[in-house]
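Please find the structures below.
No lab work stands behind these numbers, since they all come straight from the coordinates. Given the structure is predicted, the values throughout are model-derived calculations rather than measurements. Cβ atoms are built from the backbone, for glycine too; each structure is taken alone.
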Structure I
Amino acid sequence: MRILYFVFFSGLSLNSFAFVVKKEITCGVALGYPPYQYANSKNEPVGMDIELARLIFTNAGIKVKFLQKEWNEIYAKGLHNDDVDAICGLEISPERVPYFNFSSPFNYRKIVLFTLKENKVTKISDLFGKVITGDKHSTFEKYLGSDRDHIRIMETISKEDSFLKLKKKTVTGVIAPLEVGHYLSAKFAIPVRVFDEKNPGSPVTIGFSKNSSVYLPRINKSIEQLLKNGKIKNIIARYSYLDK
């Protein structure tokens, strides 16, 4: 594989920041996160985020391959630039800004809390002392404010695992994108109610590790083109559960 190294020098010493342009980059995706990211019967990564990423990279003239593992492992690899150059479908949050350089947003996700219909959660204080599941650095946490200290947020291996725990009543709620929650609650026949705390939605991007940000100008140009010609919108529409 041909790799071009761009190294910056400061005086006579080697600067610690080196940018690498690869012929093919690796984009991390999660398991058990339908309809955005999951594996088909052949254990191939599929879903809306994979389709969008493939479209964006191809339009930018950048060859991409996907590495699919449990979300926590993919996120850790992205944090440390370990075998992963970027993470597909990564939502922007203040906690993630120090670790990733984000592309221009190309979608918005409404992140909400799902509870069992019988629980009748109507306000945040109804969750005090309870256990809910959520992702590391979830944007929903900022809407909890200081109430976050009264709720235990558990990380799980996938959203599928989270909803199975909800069905078994081992957790009180699941933080998840609206479409993911509708998909999985239907799949597992779980009667749920949605508590959204008036969340306006989270911007969705491709998050690049700090050492891989050299690709951003081409990726952002590609996103701009695909938003204008409607190709991104067409893919999102096929996966939308908002009106169902």
Structure II
Amino acid sequence: MSFNQKKIQKLLSKFISYDTIKTEQMFALERTEMSDVHFIVDFENTDCRGLKGVQYLQREDKLDIFFSQCCSKIEMEYWEAIRNAGCEFQICKLEHSGQNALDFYIASHVGELFGQGCSELVAIVSRDKGFSAVRDYWQKPEKGKKIVLKPDIEQCILSSNEPSERRKIIQSRKQIIFLEQEFKRYTEHQRRMQILGETFAGRLEKREVEELAELLEKGQRGRVLYLNVLQRYGRELGLYVYRESRKLLEGGLCR
């Protein structure tokens, strides 16, 4: 790294170091406050629909899938997500078919877990409302166990109230937005991308144009923008990008 690059980096750090430290502290807090969850999936009842949200599984979680011969197949995308999560994973197949037989397996397993001193949240993934009796029993004040009943993994995470990053992500994706407003933002972004692409054709790659657009849309201006583009593109190209960006901004690029 050259002397000028080191100097730029040092100056830029004055503007971003506090936010960086604050972000790291927030993530550390989320990690320490995060609750482990023991998911129990009634696969006979939900099939792959119950695995919605499986991509949010974490290494600290546990996942048990209860199934029978009539529902013993899983889509590859869900299987790969489970495998990649690295969580503790078990399956339990019904030995002898019968009315509500798998439900009794699951109810017994919940009792087994709590009987062994399980203190983590137990999430029953099923659309069978009969499991509400299991949930109500273990939620009694004298029992004091943490248990939820929802039709898929994603909804279990949402209802867990755990202060985790994955719950925040799910909540943000569940937000209701106004189509007209979002489309207006989208078309504005596309307009900026076209202008920036034409302005820096042959000088910046598409990915770099997208990064620049993001900086400008976030409101970076003046010295912060100057230092940022110099750090990203070097002195010669950075000065060119900064000067052209200023002209575009003055011309109403981000109105």
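Where does the value 21.6 come from, among I, II, when mean count of other Cβ atoms within 10 Å over residues 45-52 is the thing being computed? Going through each structure in turn, the value belongs to I. A value of 20 was derived for relative contact order in percent (Cα under 8 Å, 6 or more apart); which structure in I, II was it taken from? Corresponding structure: II. Of the structures labelled I, II, which one yields -8000 when helix-only ellipticity at 222 nm (-39500 (n - 2.57) for each DSSP H run of 4 or more, over all residues; to 500) is computed from its coordinates? Considering all the candidates, the number was obtained from I. Assuming 64, 39, 33 is Cα extents along the principal axes in Å as calculated from a single structure, say which of I, II it is. Computed on structure I. Once FRET efficiency 1/(1 + (r/R0)^6) of positions 189 and 213 (r between Cβ atoms, R0 = 41 Å, to 0.05) is computed for every structure in I, II, the highest value turns out to be that of II. Structures I, II were shown, and FRET efficiency 1/(1 + (r/R0)^6) of positions 93 and 173 (r between Cβ atoms, R0 = 25 Å, to 0.05) at 0.85 was computed from I.
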